[in-house]
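S.K.: Please find the structures below.
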Structure P
Amino acid sequence: MAFVNPSTPGSTHSSARAVVRALIASGTIALAAAPAFAQSAPAPAIQTGPLTLTFGGFTELATIYRNRNQSADVGSDFNTGIPFANNPNSQISEFRESARQSRFSLLAQGQPYDGLRAEAYMETDFLSAGVTSNSRESNSYTLRMRVFYARMMTDYGLDVLAGQNWSLATLYKDNLNPRDEDAPLGIDAQYIVGFNWARTPQLRVVEHFNKKISVGFSIESPQTVTGTGINSAGAPAGTYPPSSVVYQNNGNGAGLMNTTTTYTTDVAPDIIVKAAADPGWGHYEVYGLSRWFRSSIAGQSSTVSGGGVGAGMILPLVAGRLAFQASGLVGKGIGRYGSAQLPDVTMKPTGGLAPIREYEALLGVIYTPNPFVTVYGYAGRESENATYYTVGTAAYGYGAPEFNNSGCMLASGTKCVGNTHAVSEASGGFWWKYYQGKLGNLQFGLQGEYFKRTAFAGVGGAPSANMFVGMASFRYYPYQL
């Protein structure tokens with residue numbers, strides 16, 4: 001959905017433009033530049049009463065080709081969606097066109113008052129599917145909440161955010177400022193393997209001591225990613241213990257949750273503490289993550305902890321031209337924070353949860369030879385340790401060598417546990433701004449991705465699978481960028 005500045009000559013919305021011009025002439029509203037504390041890109045802004053409204057977003061037509069079928073839109077499945085040879089999807093490709101990543105954003109800012117500043121920010125797109133959504137004729141998909149938060153800042157550096165936003169675990173470009181997250185530049189809406197992120201409800205408090213040092217903590221909504229060794233009842237893939245519950249389905253919808261999925265029975269929020277430094281050359285971060293996982297065993301609650309340590313940096317090797325970045329997270333029970341979505345936990349034979357040890361890493365190079373072209377390349381990996389238990393001849397958990405993988409690499413194979421050990425990705429592409437002027441910004445992008453998924457060794461060996469994805473994007477930003 002493109003937004004046009006109502007005062008722009010040649011707008012097709014002539015009646016709306018006439019009304020807005022009349023309001024401007026009467027002094028009811030006035031066009032204004034965004035306040036100095038806004039961190040968004042230059043965009044049309046409207047001053048209405050005490051508020052400044054700044055519009056943003058883009059329209060996109062994306063084309064997607066995968067040499068392995070995933071029945072997926074512009075967001076790829078980096079884990080179980082990469083099929084082994086026994087899955088018929090490994091033998092067929094898929095092609096799609098999508099406009100669902102098209103985005104609208106709105107920033108509402110109040111006037112500074114007595115050393116305080118306040119703002120609210122929202123982003124929406126259409127990467128959500130209702131139970132009636134389909135791609136047969138009307139291609140109707142639902143609008144979703146991507147980001148929506150309120151923020152209060154003081155002249156003394158205190159910065160408080162409440163709402164839904166990128167996790168504090170995400171790498172930032174400068175300081176720890178919202179809307180300055182360093183998301184990978186590609187087209188794929190699931191980003192890159194090894195990229196640490198989430199978008200969750202949260203309460204965040206950051207102190208910007210100066211332009212060089214920021215320290216903050218965030219209390220974020222939890223959710224656990226369970227391993228494939230846990231069946232739909234929450235118990236191990238065998239039959240013991242049958243009374244353990246890890247997650248539940250909201251069957252009737254009265255609680256305003258999705259009735260077609262499940263939710264873990266979490267006991268406490270994820271907590272992240274991070275420090276960032278911008279000493280004058282480069283940007284550097286280090287953070288700690290704490291998590292808790294709960295199961296119910298025969299009516300008794302059992303909770304275990306997990307977490308990890310992460311770090312990241314962005315180095316401007318050639319000012320304005322060439323930058324290098326690196327980020328990573330290591331710990332146990334951290335799968336939720338990686339793009340590949342490897343599991344956080346598996347289950348012990350007793351019904352208690354066992355966090356899985358994992359590391360996630362991402363490297364990137366960004367080259368900007370001129371203001372109109374940006375070339376990028378990324379390499380990432382997410383890898384887990386086997387976490388399993390045996391009772392007699394039965395194996396429980398994740399990555400057990402007793403699990404049967406004998407059919408994974410056979411076209412007609414039926415026996416394939418195939419717990420993912422690691423996912424790796426190499427990705428590259430470019431963005432070309434072929435028009436930038438009074439009409440806004442028109443740009444074209446290409447991205448190529450190569451994935452390799454390897455499973456833990458079991459009966460029949462350690463199966464692996466790969467996938468290639470090619471994407472193209474035509475975007476229109478109706479403001480100069």
Structure Q
Amino acid sequence: MPMYQFEAMDRTGQEIRDVIEAPSEEDAQNTIRQMGYFVTKLSLKKGTAVAAGKKGKKKRGFVLGGAKTKHICTFTRQLSILQDAGLPILRSLKILENNQKPGRLKFTLQDVCEDIETGQTLSEAMSKNPKVFSRLYVNMIKAGEAGGALETILQRLAEFLESSESLKRKVKGALIYPIAVVIVAIGILAGIMFFIVPTFKKMFDEFELKLPPPTLLLMAMSDYVVKYFWLMFLLPICCWLVGKIARKFKHGRMGYDQFIIKVPIFGGLIEKNILARTTRTLGTLITSGVPILEALNITRETAGNAMFERIFNKVIEAIREGDVIAKPMKENSTPGFHPMAMFYWMWMGAFPGIMMMSVAVTAGRGVKKGGKAGSKAASASAGDQLMVISAATIGAGVVGMALWYLMRMKSRVIDDLVVNMIDVGEETGELDTMLYKIADNYDEEVRVMTEGLTKLIEPMLIVFLGVAVGFIVISLFMPLISLITSLS
């Protein structure tokens with residue numbers, strides 16, 4: 001009779017490791033549950049599994065990255081239907097594997113089928129492929145195997161993945177139009193600066209016109225775009241790389257994540273999105289029978305934000321000491337002061353002034369290199385004025401953003417609504433239901449905010465384009481009017 005190694009938890013939460021003899025894996029699970037244990041891992045004792053595994057795995061095609069979320073959603077829904085119909089798990093997996101196109105998911109399912117044939121459980125086989133099946137996915141499958149309700153867990157998991165993917169599609173779809181408009185606007189303004197403004201500049205130099213300050217500023221901006229156009233591509237990449245490198249370090253990541261969830265408009269959207277995702281994840285895990293500490297650990301990993309990870313760490317520590325979830329969540333939801341977060345806010349305030357100063361420096365270099373004598377003095381004076389304005393803008397931006405951060409750093413990232421609903425859920429024993437309601441509420445808020453943001457961005461872009469084009473037209477026509485007047 002086969003021997004099974006198992007890991008389980010007793011009623012006090014203590015981990016148990018032992019060996020049991022049973023004719024099948026299902027009989028082994030039933031026997032362990034009758035002993036009063038919650039099974040967390042079950043596999044054939046080494047010998048049978050190793051002997052079968054020596055055959056080796058088939059060679060797979062080379063693929064990059066993981067499987068797409070929508071493909072995993074479809075696979076999970078189809079697997080839940082096959083399990084509900086009563087098909088064995090191995091046959092269900094082979095049916096779905098045959099229907100997949102060559103890629104990461106197909107090759108992973110082939111590996112999972114081979115591992116199951118050697119005696120491993122479904123969760124154990126899936127855990128070897130973290131690029132396809134996340135820790136959340138694996139633990140829910142493990143809970144379904146232990147509770148004998150795998151088809152129910154698969155249905156819940158499919159609903160969870162479909163809900164998350166639906167929210168992600170809504171946010172992406174709402175942002176496509178504004179991003180397209182911004183790209184087109186930048187292209188149009190860059191074309192004007194590249195081709196039209198230099199032509200006018202040559203004409204003004206030939207007539208030795210005394211240019212007004214707005215026209216001098218426009219010429220300096222045109223020179224800057226022509227000489228340093230590569231900065232338009234390099235600067236966003238550099239900012240992204242600096243943020244990426246900073247997030248590799250503990251304090252840099254904490255400061256950046258505290259900064260990003262407090263950015264006006266977009267920060268609230270990110271914060272509500274995280275709350276919707278984490279509460280739905282935790283509710284799904286609790287409903288599936290995953291132990292609360294393991295569920296909180298998994299939820300912490302899916303947060304994707306250092307501030308929320310810190311909150312869940314405090315909650316886990318409190319629960320180990322016999323406390324509830326709501327109290328430590330409320331006490332630790334205030335970000336507080338962080339020097340790296342202050343640095344990001346000050347950099348954000350100084351950035352417009354730094355760009356203005358770089359334009360002023362470019363204008364100053366243009367005056368030194370050449371130009372008509374009649375316009376040199378005016379250009380130098382305009383460059384000096386722009387340098388002063390740039391320095392004042394940097395100072396005002398740094399001070400303003402520092403004050404803004406000091407006022408916002410004590411605002412909590414988790415509302416009283418969330419804390420109160422979790423508290424009620426713990427008292428009534430309906431924590432999972434309350435978490436689902438919180439997630440639904442924030443999903444709706446994210447949808448409304450995304451639609452409102454889209455509607456707000458459209459008029460803002462129109463106003464920006466109108467001001468930019470109006471400034472260019474006025475700056476170019478002021479010298480032309482002066483020229484026409486002098487000629488007449």
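S.K.: Here distance in nm of label points 7 Å out along Cα→Cβ at positions 141 and 221 was calculated and came to 2.0; which of the structures P, Q was it taken from?
M.R.: Working: P: 2.0; Q: 5.6.
That value comes from structure P.
S.K.: Assign the value -25000, calculated as helix-only ellipticity at 222 nm (-39500 (n - 2.57) for each DSSP H run of 4 or more, over all residues; to 500), to the correct structure from P, Q. Kindly include the intermediate steps, with their values, before the conclusion.
M.R.: Working: P: -1000; Q: -25000.
Source structure for this number: Q.
S.K.: While we're on this one: If log10 I(q)/I(0) by the Debye sum over Cα atoms at q = 0.06, 0.13 Å⁻¹ is computed to be -0.44, -1.26, which of P, Q is the source? Intermediate values should be presented prior to the final figure.
M.R.: Details: P: -0.31, -1.39; Q: -0.44, -1.26.
Considering all the candidates, the number was obtained from Q.
S.K.: Can I ask one more? One of P, Q was used to compute distance in nm of label points 7 Å out along Cα→Cβ at positions 125 and 213, and the result was 7.5. Which label is that? Let's see the in-between values first.
M.R.: On the way: P: 3.7; Q: 7.5.
The read-out comes from structure Q.
None of the figures in this text is laboratory data; all of them are computed from the coordinates on show. Everything numeric in this text was worked out from a predicted model, so none of it was measured. Cβ atoms are built from the backbone, for glycine too; each structure is taken alone.
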